[in-house]
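All of the numbers you see were taken from the coordinates with simple rules; none came from a lab. Keep in mind the model is a prediction, meaning the values are calculated, not measured. Cβ atoms are built from the backbone, for glycine too; each structure is taken alone.
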Structure I
Amino acid sequence: MKKETEENFGQGHLTDATLLEFLEKCDADLAEDYRQRGCAHCGGTLHRANYPRKPRGPATGQSVFWRHSFCCEKEGCRKRTTPASVRFLGRRVYLSFVVLLVAAMRHGLGLKRVRVLREHLQIDRRTLERWRKWWLEGFVQSAFWKQARAQFMPALCQHSLPCSLCEAFKINRRDRLLDLLKFLRPLTISALLF
């Protein structure tokens, strides 16, 4: 991922002050589409039941983010349903793009640069290693990846995930990063994470 003439192409997204706002708008649009479909269990009307999250990542500080969620209106059902997200990776503390980009950058950065990046984002070394292990073991064994990997020709190198995914989606542009986060959306509501 390291380019001769520029910084690692994922680092720009980590310093983009408007990326979080952009991803929030995308999540809001996705959630509205989901709400309009109605309850998947009984077909009832869905009402907002958002809940607060305090994710870690660049420019989050002590900010509270709202995770889009819904509750069925019908008595006897009242099931809560949370749509997939491009901001959150399941119940993980860090924002999804941080988990993706920092794990991917681990492939192309020297140990000193990784240390600086970890300190800047306040990511413990053990957390980074857990992310790497999940990408290389848990993710490649997931039912999602076993089905989704067929979309890539030539096949992606599983030993360099998520770097190979970032390269396949050419995430140097924000819209391409969004495409990758949308691709990973089924994982945002899965119990398979870490």
Structure II
Amino acid sequence: MSIARGTTAFYDAWAVSGQEAPRSALSRHFESAFAPGARVLDVGCGKGRDVVALLDMGFDAWGVEPNDAMRAHALARDPRMRGRVEAAALPELDHPFGAGFDGVVCGAVLMHLTADALPASMAALAAVLRPQARILVALPEMLPALLADGRDADGRAFVNHAPERVQALLADFGFALLRCDDIPTPSTDTRWRVLLFGR
């Protein structure tokens, strides 16, 4: 797993002191996106709040997270997390937990991928899914003036990927865009969209 140093440093610190709401904005979409009891993989699960939310909602939830500190926090978050979170990152996702998932959640992850890594990453997501599956993505678009040399002000690797680009790449694997909604946010610096794909 090759993660940019600035990105790793940011999330090492975030694991210790970053403040998060108990539930993510993306979690409001879980019950409408996935069938009851679906087997769902959270790719880039961070501190594990979406995995816990999915479990609370009755889904068979699992997570992968490349940052050691974030993953440790996720595993300590809830007794149910034991054995449900492991190290992996796009685009080298492989087949975590035997794959065969009904759905994937990918929130606040794709912006850390280069444009060149995006096709292989979409292929990796498709590869862990069953034929009839859903992909739920939270995709940010930061003001270009706030990005320099592919990084944001916090030093994280950050690329604005157009929703149309993600849609076109997933179409190669039989996925169609089912829904695209804006996530309300007080920030005027970054626009967030939720994209739901299905096949």
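For which of I, II does helix-only ellipticity at 222 nm (-39500 (n - 2.57) for each DSSP H run of 4 or more, over all residues; to 500), calculated from the coordinates, equal -11500?
For helix-only ellipticity at 222 nm (-39500 (n - 2.57) for each DSSP H run of 4 or more, over all residues; to 500), the value -11500 is produced by structure I.
If volume of the Cα convex hull per residue in Å³ is computed to be 127, which of I, II is the source?
Source structure for this number: I.
Comparing distance in nm of label points 7 Å out along Cα→Cβ at positions 27 and 163 across I, II, which structure shows the greatest value?
Top value of distance in nm of label points 7 Å out along Cα→Cβ at positions 27 and 163, among I, II, belongs to structure I.
Using Kirkwood radius over Cα pairs in Å, for residues 91-154 alone as the calculated read-out, with 13.2 as its value, let me know the right label among I, II.
Source structure for this number: II.
When mean count of other Cβ atoms within 10 Å over residues 51-58 is calculated, the result is 15.2; to which of the structures I, II does this value belong?
Only one of I, II returns 15.2 for mean count of other Cβ atoms within 10 Å over residues 51-58, namely I.
Which one of I, II has distance in nm of label points 7 Å out along Cα→Cβ at positions 107 and 171, as calculated from the coordinates, equal to 1.0?
Among I, II, the structure yielding 1.0 for distance in nm of label points 7 Å out along Cα→Cβ at positions 107 and 171 is I.
I have 20 for relative contact order in percent (Cα under 8 Å, 6 or more apart), calculated from one of the structures I, II. Which structure is it?
It must be structure II, since only it matches.
Comparing I, II, where is FRET efficiency 1/(1 + (r/R0)^6) of positions 11 and 75 (r between Cβ atoms, R0 = 35 Å, to 0.05) highest?
With respect to FRET efficiency 1/(1 + (r/R0)^6) of positions 11 and 75 (r between Cβ atoms, R0 = 35 Å, to 0.05), the highest-scoring structure among I, II is II.
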